[in-house]
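Participant: Pasting the structures here.
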Structure I
Amino acid sequence: MTATLMKSVHALRDNVAGVFLGNRAALDCTIATLLARGHLLIEDVPGVGKTVLASALARSIDCAFARIQLTPDLLPTDILGVSIYRRESETFEFKRGPIFANLVLADEINRATPRAQTALLEAMNEAAVTVDGRTYPLDPPFMLVATQNPHEFEGTYALPENQLDRFLMRIKLGYPSAADEARVLELRPAARPLHELRPVMTGAEMVALQSQTDRVRLDRTLIDYIIALAARTRDHGDLRVGVSPRGALALAQAARATAVLSDRAHVIPEDISACFLVVCAHRVIPNSYSGSSEAAAAEAILTDVLHATPSPT
């Protein structure tokens, strides 16, 4: 890991932290998701800074940014784009939608209908968009940051399992501490400070950082540890669906990105355990969750799995 690239990572983290005055662990998860070429789902109640975090990250990188406000009347063409007929040339011209930006904020994703939500699947999985039989690749870096309110809120549609599985991490921000909330009231980051934020790196530098993340060493003992964690979820009596091979791959890549944030070129067991819940909890389905939400039940079960699986030394 070169000193120049690591300096860029720290500059990015500090730049976003100057505006997002809250959960530092959530900020690190957001940057790690980008380093791992993943997509992020931020789930929490309104007003805790979900949009501020995503917008601050976008403004800190010199690349194209688009925000999609998802609503029940949104159509797939509003996301992907549409072919327009040009009478003078008698041809169709494709007008690209907001999904073609490098960093896309899908605000309140679960307020859109399932039909609109599925328009994001190919972009998230293949980094490409197919319209009218033609496939358009998306320029790197590409990351979707989606926010959603808890599904119990009125007017929301639960995300299907196949779409949840395409998010590398699902995080919650929680309420800020009293000191952080006092800073929010003083600085009002959603007003002037956010608009005054300047980029600290280019899109090309982020692509280079993503390539460096791919080369972070993951020892075979740690690969076996990830496999053991995934296997235990698949055999767990309280889980109807365990962690898939794609989930295990996501955990490995998230652990590499976490190592980069700690200035290391190798993964340690703590990187894996730190990522286990945020990477895997939304990929499993509990048998029942009476008295708590499905997310809380999944996290409780995976916490037991983590404690019951021996960690390599």
Structure II
Amino acid sequence: MTVKQEQFGRVAVLFGGTSAEREISLISGQAVLDALKAGGIDAEAFDPARRPIAEVVAYDRAFIVLHGRGGEDGTVQGALELLGVPYTGSGVLASALGMDKARTKQLWLGCGLPTPSYRRLSAETDFASVVAELGLPLMIKPVREGSSIGMRKVETLEDLPGAYSFAAQYDSEIIAERWITGREYTIVILGGRALPVIRLQPHQSHGFYDFEAKYQANDTQYLCPCGLSPEDEGRLQAVALEAFTAVGARGWGRIDAMQDQDGRFWLLEVNTVPGMTDHSLVPMAARADGMDFGQLVRTILAQTLDGSRG
């Protein structure tokens, strides 16, 4: 579909916000804003932390680059639905579900999709029983945070209470997830299609693909081609697309996954508003698919024109 710039009208690029990922959102959003303007699109910055969301009604459509709670969890999507403003990415239900790691896992398990075993944690949890059930190491995660915020790898039972307390600073719901030893991959979904898979290889000093490895370190390796056989890459793309569709996600997003030492793939989580910084994975996958950053953001924005955003 050929789209003329004037079809987009006036575009609000929503970024910043009030979540723990505000600083990353500011960088992502500025990159998107600059690319849209460079493409001749009438785009303006809109920070919901600085302006009432109701003012978006003055725009023809919204490009959401708000990461985390208040932007990726269905909240702003619901507001835009009520205001009648078309927006990029997933709708209310898929956004809320995708932000909740525990409920996403419940859904995937119900669909027969592979995701690591987990347990919900509370201050009253018998941590020894969690270790007995899931083994060690464990990954401790706040249920409703992104960018690896609040996450810790736990190697011993003695470390588990401290990791729980750390995660509880960010969310009232915490999970312990069985650790998968192996290789980590990410699969970008764009317009109902899985783009070339990227393998993530953080430096061993990080322990896992944490916040620093994602946004600050220069020693994280991103491999695309990812090193999988064509058959395995196709299999991973297919299961990622199924997982993305299962939560009702649409338009664009990202699925994170692992491959264990026996070659089995495991789904970790879905991101419905992934990062768009110079370290981010969506632009990398798009480049591998022959699409520059300007083409990528225009493709995402064009999904607001067909009424389905998918």
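Participant: Among I, II, considering only FRET efficiency 1/(1 + (r/R0)^6) of positions 12 and 180 (r between Cβ atoms, R0 = 35 Å, to 0.05), which has the greatest calculated value? Write down the numbers at each step before the final one.
Facilitator: Working: I: 0.95; II: 0.35.
If we compare FRET efficiency 1/(1 + (r/R0)^6) of positions 12 and 180 (r between Cβ atoms, R0 = 35 Å, to 0.05) over I, II, the biggest value is for I.
Participant: Taking Rg and Dmax of the Cα atoms in Å from the coordinates of each of I, II, which one would give 19.9, 70?
Facilitator: Details: I: 19.9, 70; II: 19.1, 61.
Answer by label: I.
Participant: With helix-only ellipticity at 222 nm (-39500 (n - 2.57) for each DSSP H run of 4 or more, over all residues; to 500) coming out at -13500, pick the structure among I, II it was computed from.
Facilitator: Details: I: -13500; II: -9500.
It traces back to I.
Participant: If we compute mean count of other Cβ atoms within 10 Å over residues 84-91 for structures I, II, which one ends up with the highest value? Intermediate results must be reported in sequence, preceding the final value.
Facilitator: Working: I: 8.1; II: 21.2.
Answer by largest value of mean count of other Cβ atoms within 10 Å over residues 84-91: II.
Read-outs throughout are calculated quantities, based only on the coordinates presented, and are distinct from any laboratory measurement. As the structure is a prediction and not an experimental result, all values here were calculated from the model. Cβ atoms are built from the backbone, for glycine too; each structure is taken alone.
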